[in-house]
Structure formats: structure tokens, C-alpha cells
Structure P
Amino acid sequence: MRVSLVMTVIGEDRPGLVGQLSAAITDNEGNWLESRMAHLGGQFAGILRIELPTEQEQNLVATLQSLQSRGLSVHVHKDIPSPPPPTGALGTVEVVGHDRPGIVRQLSQVLAQHHVNVEELVTNRDSAPMSGEMLFRATATVRLPESCALNELQRALEQIAADLMVDITVKTADAS
């Protein structure tokens, strides 16, 4: 029997963190299934999903807890069985504009009001090419419920775009 686990990891970024984590998993007969990891603000942060024999779970958790003394915090959760496949259109929301507090909050409020599920969100800040001002960029992969048309979501987001001083583009996943 095998168990699937989802983990969050964070620690001061340095060489060898992924190696420590992968060694602990492999030493406990685990298989690394999927992950998202990044350097954020001097920290190494990530989420990952693994699978391993049920009888190895307690030993792995103990091994991962020992990594705390080396500066890596790991939280382990049981993988929840997959729900039925989602229905509704898959889309992309792209946001670009001058950085300021509240952009993600207002964007997420509109998405929630329309019962749109955020499946993945990637954000960053970088310097504008000509002015050097900080630009905020976000790309969200979203699942629209059948009750929400893409053009309806576009209109709702356009209403906040002017207040936020950002450009927002909404498109279906199959649009180029």
C-alpha cells in the first residue's frame, strides 16, 4: 500500500536544500511526483507531492522534522483523493501595471465573486524598460464555472483595471 503526501518547504536559500529533501524522500522509498519551487526574498520556498510505501511515512516525517535543525521547515499533509474532474472553461488572466498594494486583493475578489477558481497564480515585480518604475505582473490560470461567461469576467475585471491602473487580459486556454 502506498500513500501520497503534499509538503510545503521553506528555508534560507542555499545550495543543497533540494538535495537534502530529495535524499530524505529517496531514502524512505519515496517517489517525487510534482513540485513548484522558487527563490523568494532570500528564502527557498516550495510545495511538492510525493508517494511512498505507507510503512515509511512515519520515518520520512521524522527525517523531515530533523531538517528543521538545518534551517529547512517542512510541513506534511496527506494528499486528498482527487475530486471529479473540474468542469467549465480553463482560462488565463494576465495583469500588468505599476506596482501598488492591493492589486492581488482586488483581482481575487472579482474572481471569487464570479466563482472562478484560481488553479495557478504567478506574480512578480520588475523594472519598466524605459522609466525604471516597478511593474507588477501576474498570470493566473483560472477555471470558470459554467455559470460565468468569459466576456462577463472580462467586463468585471475591466471595471477594476482603471482604478488599479493596470492592463488586464482574459483569454481561454486554447486562445493564442
Structure Q
Amino acid sequence: MRFKFALLLTIILVCNTAMANNAYDYSFKSINEEDVINLSDYKGKAIVVVNTASLCGFTYQYKGLQSLYANYADQGLVVLGVPSNQFGNQEPGEEDKIKEFCETTFNITFPLTKKNKVKGPDSHPFYKWAKKELGFISGIPRWNFHKIIIDKEGNAVAGYTALTKPSSKKFINKIEKLLDH
């Protein structure tokens, strides 16, 4: 009986994953553990999904991400931070500590999710989808602060490594182009 139930559950999960057409089919649990962040709530907006970590050498990028969000939110940009502890154990804290760190150190006002896996077989379904859409290089985070850009229709259009700063001209140009359409 357990085997049949497990098989049925697997089939349902595979079918749901296979039917995912765009980013709007995914949601994340909010860092406050009470809310769900449905990407479908951001239809018609450009979204930057970035995996984050508080103890990383790239943590300074929080400042640039907050600036980007502040400068472009009124034009339809959403930044979504996805804390992950998969790279060098650089996000070991609990959600309340992560949220406090982000708010007090960088004045973060953009939405944050609870910690998620962003690579490997146990990664969040959004990241599995992004890998399929963008390919192995752009769709899979290799380190913290990998940025995935979603257009206003929910399509994955680009992935940028941590080496691309949120203030980078090519990154901002890509976002402005999406916001203009």
C-alpha cells in the first residue's frame, strides 16, 4: 500500500513539474514562515530571483540589490532573495536571524524566502525549472548571489553569476529593457 501511494505521489509531482510553463507556476515559503510567495502574484512584472547568504564574500551585493529594488520597483521590478546554505556553509542561521541581519545591516525591503536548496536533486522546483529553461551554465547557481531574471510573462530570460554585480551596466540594461516592454 505504501509503495502504491509513493508511486502515485511521484507521478503527481512529476506531472506537475512537467506541466510547469513558466515561473508563475512556482511559489516559495516566506522567511516569516507564515506567508507564501506566489510568483504568479508578480504577473506583469520583471523578477530577479537571487540566492543569498549572510556570510559570503559577495554579501555586499545585498546593498546593490536593495538599491536596484528601490530604484525600479515603481516601474515593475521585484527582487526575491532566496537564502541558501549550499555553498560553503555561509547561511547557517535560522530564518529569524537571516531576516534580522538583512533588515538591520542592509535595510532590505524586498521579499525574502525561507532557506532553500538551489542546486542538486533536492533543489526547490523553481531552480529545477530554471536549469531546464536556461541551461546548465545560466540556470544553476554555482555560488551565492546567482541572479535569475524573469520577464513580465514569467519566462526565464537570463542568469548571472555572483561576479555580475547588481550595479553592473549589462545587468541593469537587461532589466531596463524588460521593464520597457
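Determine which structure produced the value 15.9 for mean count of other Cβ atoms within 10 Å over residues 49-56, calculated from the coordinates; the candidates are P, Q. Matching structure: P. For which of P, Q does mean count of other Cβ atoms within 10 Å over residues 41-48, calculated from the coordinates, equal 14.5? Matching structure: P. Can you say which of P, Q returns 53, 43, 26 when Cα extents along the principal axes in Å is computed? Here the read-out was taken from P. State the single structure among P, Q that was used to calculate volume of the Cα convex hull per residue in Å³, for residues 25-96 alone, giving 130. This figure was derived from P. When helix-only ellipticity at 222 nm (-39500 (n - 2.57) for each DSSP H run of 4 or more, over all residues; to 500) is computed for each of P, Q, which one produces -12000? The read-out was computed on structure Q.
With respect to relative contact order in percent (Cα under 8 Å, 6 or more apart), the largest value across structures P, Q is given by Q.
Since every read-out is calculated from the coordinates, none of them should be taken as a lab result. The structure displayed is predicted, hence computed values, not measured ones. Cβ atoms are built from the backbone, for glycine too; each structure is taken alone.
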